[in-house]
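Take a look at the structures listed below.
Computed from the coordinates by the stated procedures, all read-outs in this text should not be read as laboratory data. All of these numbers come straight from a predicted model, not from anything done at the bench. Cβ atoms are built from the backbone, for glycine too; each structure is taken alone.
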Structure 1
Amino acid sequence: MSESGRTVIIGLDGVPYGMLKGFADSGVMPNTGKLIKEGIFRQMHSSVPEVSSVAWSCMITGKNPGEHGTYGFMDLVPGSYKMKFPNFTDLKAAPFWDEWDGRSIIVNVPSTYPVRQMNGVHISGFVSIDFDKSVHPQSLIPELQKLDYRLDVNSELAHKNMDLFLQDVDNTLAARVKAGRYLWDYTDWQTFMFVFTGTDRLMHFLWDAYEDTGHKYHYLFCDHFKKIDKAIGEMAEKAGDGDLIVMVSDHGFERLDYDVYLNFALMEHGLLYFADGVGLNNISEGTKAFVLDPGRVYVNYKDKYPCGTVEESESEALLSELEALFGSLEVDGRKVVRDMYRKEQLYSGPYVDSAPDLILVGDDGFNLKGSVKAEQLASRGVFTGKHTQDTAFLVVSGAFDETVLPEVPTVSDVRGIIEKNTSRA
């Protein structure tokens with residue numbers, strides 16, 4: 001156990017356990033391979049739903065969504081069908097850097113915009129809108145601009161020109177690594193957290209390039225991970241003997257075969273109706289349930305929503321009907337939904353009332369969508385990769401006590417694992 005050493009947390013957004021193991025074993029990521037060999041390497045479960053806004057919020061707070069209040073990239077305004085974009089000001093539980101002793105350097109953690117006063121440095125990750133609200137202290141902004149620091153990859157380029165997109169991914173990585181080097185020596189710190197997010201963008205658009213060694217972009221895909229591994233090696237080399245190094249991903253990834261539109265299924269079965277045009281704000285009388293991305297099912301309760309029709313006494317029968325409906329969905333003869341949870345099975349805390357009533361996890365290859373404009377149950381889009389809930393990874397290396405690691409850790413366990421391995425416990 002490290003009593004006085006520092007903690008280095010390295011995040012690789014979306015990178016699955018199997019991919020990291022393969023790259024480490026094959027020599028694409030030798031520095032990562034060394035950390036794995038010297039430490040503990042575990043497959044880790046993400047949050048449910050398995051999206052970055054929820055998973056990273058679980059990781060930095062050590063809480064479940066019922067305690068921190070974030071259930072997706074978009075959530076409902078209470079008492080309405082209106083959507084809001086929850087940001088860092090909506091997080092109901094404190095991130096570790098607000099509660100741990102010593103300065104923290106926090107770089108590119110998703111869903112931490114806008115930044116606020118803290119002891120150290122904070123550069124928010126996606127979705128970050130205004131550069132001035134993305135950096136604390138603001139005195140760092142001129143230096144970051146000199147380094148050509150970008151808040152995120154320009155994913156729109158992938159829809160227009162894949163070569164330009166890949167160049168932007170690498171340019172964003174290069175600038176972020178330069179900023180990391182600068183910030184490592186910027187001030188004394190106790191915790192350094194640095195997240196790579198271009199990985200998620202690559203896997204969404206180019207999972208096929210990862211799987212197919214003959215793909216036009218396979219080399220460039222692997223080369224991006226080589227560059228990340230070089231940066232990981234630099235951080236590991238700078239870390240002291242008493243420092244704790246933790247590497248994590250927030251969820252995993254796999255091949256995407258179909259996007260599946262759950263609201264289409266609800267409409268087809270007479271459980272969702274619209275008036276004056278299709279849209280959540282146009283939900284009409286007779287609606288029993290509706291879905292938000294990804295696979296979050298809400299019962300249209302009377303007195304909870306403007307056009308609510310379901311009495312509390314009817315909820316058990318309706319939830320059973322919904323479970324039967326979604327459990328029966330098939331595309332190309334394949335089962336669409338792998339797991340279904342009622343909110344009480346997953347969440348606890350003061351914000352459970354705002355949780356979805358039923359949460360679905362897609363089976364292999366199926367991405368569960370909440371769009372209300374789909375004209376068919378399933379289709380293929382531009383993405384070739386999708387998130388997975390049970391294939392994230394955790395690497396712990398350096399000064400640590402192996403006995404505090406769960407056999408199958410979750411993203412909500414990461415903060416506690418660090419606390420138990422340092423004087424912060």
Structure 2
Amino acid sequence: MSKANGSTATTSTVSKVNRTAIIETLKAHGPLSRAGIGELTGLSPATVNRLTGSLIKERLVEVEGQKESTGGRPPLIIRYTGRARLVAAIQLATDKATGILVDFDGEVVERHQAEFGSEEVGGASAEGGAGGARLTVTLGLLDALLAAAEAQGRPCLGVGVSVPGVVSGPDGIVNSIPELGWSNLPLGKILRERTSVPVFLENDANAMAYGELQRGAGQHTSNLVALLLGNGLGAGIVTDGVLHRGARSAAGEVGYMLMERSSLRRSYGELGDLEDRVGSQALTREARKKGINVPAGTLLTAHDILLLAAQGSEPAASELADGILDMISMAIAAMAIILDPEVIVVGSGLATNSDLIIPGIRERLEGRILEVPHLVPPALGADAVIMGAAELAMNSVSGLTYLAHHGG
């Protein structure tokens with residue numbers, strides 16, 4: 001019995017690998033005849049005929065037309081299409097939730113946004129108060145995306161969700177996001193109970209790293225770091241083409257880096273040492289101390305401070321901006337030394353503006369570490385995180401299998 005099962009598994013895997021080879025060949029070379037597919041993949045005519053037939057039925061490829069005949073039946077021209085299938089992706093931020101539908105060609109076909117409101121969340125639980133209200137908004141956004149896919153007549157095969165915090169365990173537990181009023185919330189389980197569609201949760205920096213690996217600045221690399229500077233600070237790490245999450249799914253929580261000797265004499269709870277210097281709460285507090293006008297209920301991000309400094313409208317912002325760049329440069333130096341990535345993608349929340357960040361970091365690091373990695377903004381721009389969540393869902397439900405590792 002075990003021998004039969006092993007044989008079946010092997011046959012199934014070979015079939016998936018061959019299907020993947022056909023799809024990747026069509027992606028890379030454009031529409032081809034079955035003979036052309038066989039020539040480029042090395043697969044036999046019988047295998048190509050069988051597998052392209054099943055791929056056509058599944059609407060993963062389609063017949064584009066016929067090639068001019070040189071005698072006999074004209075050969076069909078087959079092209080890859082991802083238009084027939086969709087995934088949904090949701091990005092949760094501190095102030096809103098954004099949702100998109102993406103086809104398997106990577107095109108965003110629909111976009112929704114839901115504001116969370118400005119209620120105070122300190123001490124709120126997920127079951128009630130502001131935390132519960134934000135969860136209700138998130139569930140409503142999921143419903144809206146699935147309904148939109150159904151209205152388009154294209155199946156939604158999976159949902160990717162990014163959150164600004166650590167996600168752990170099979171229930172997708174969000175350990176702590178004080179800005180949303182969530183602590184140890186089994187968000188993955190809650191979302192999966194809402195729909196029969198598979199749901200995949202990921203930390204937002206990890207999602208950004210994966211998206212840039214698949215469709216962005218890291219497409220031709222296998223080792224990269226994505227640094228996401230928003231209300232807090234996090235990093236997604238890709239090593240040998242695979243997301244590195246760590247033993248407790250907390251790899252890349254660079255907000256907890258200790259920045260100086262005095263850091264060893266303090267205790268840290270929800271915010272680590274670095275985040276307590278460059279996170280929104282710390283920056284808003286320091287900005288007010290320096291006389292910068294910050295409206296009540298507003299949190300300034302590092303990007304906000306850097307923008308104020310660049311505009312020159314708030315002289316006190318320049319000192320804060322220098323401190324931010326110093327701290328971020330030290331964090332990047334540590335990651336570059338330990339991980340030796342080919343690329344470090346530097347993203348500043350939802351509003352990316354690399355000119356405010358990257359030159360200052362490069363200037364601070366040159367001549368101070370062995371080699372400054374290639375520092376780039378997210379090629380996917382403001383959609384880097386949410387497209388990463390979509391890519392994670394897409395990859396998980398695509399049914400593609402690679403002999404050698406292929407980007408995740």
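Of the structures labelled 1, 2, which one yields 4, 19, 23, 22, 17, 10, 5, 1, 0 when P(r) over Cα pairs in 5 Å bins from 0, in percent, for residues 338-393 alone is computed from its coordinates? List each step's numbers first, then the result.
Numbers: 1: 4, 14, 21, 19, 21, 13, 7, 2; 2: 4, 19, 23, 22, 17, 10, 5, 1, 0.
The structure behind it is 2.
Comparing 1, 2, where is distance in nm of label points 7 Å out along Cα→Cβ at positions 210 and 274 highest?
Details: 1: 3.3; 2: 2.2.
The maximum falls on structure 1.
Taking relative contact order in percent (Cα under 8 Å, 6 or more apart) as the criterion, which structure among 1, 2 has the greatest value?
Numbers: 1: 30; 2: 15.
Looking at the calculated values, the largest one is 1.
From which structure (1, 2) was Cα Rg over 2.2 N^0.38 Å calculated, if the value obtained is 1.10?
2
Where does the value -13000 come from, among 1, 2, when helix-only ellipticity at 222 nm (-39500 (n - 2.57) for each DSSP H run of 4 or more, over all residues; to 500) is the thing being computed?
2
Here FRET efficiency 1/(1 + (r/R0)^6) of positions 162 and 298 (r between Cβ atoms, R0 = 25 Å, to 0.05) was calculated and came to 0.60; which of the structures 1, 2 was it taken from?
2
Ranked by distance in nm of label points 7 Å out along Cα→Cβ at positions 186 and 362, which of 1, 2 sits at the highest value?
Max of distance in nm of label points 7 Å out along Cα→Cβ at positions 186 and 362: 2.
When distance in nm of label points 7 Å out along Cα→Cβ at positions 18 and 378 is compared over structures 1, 2, which one is greatest?
That would be structure 2.
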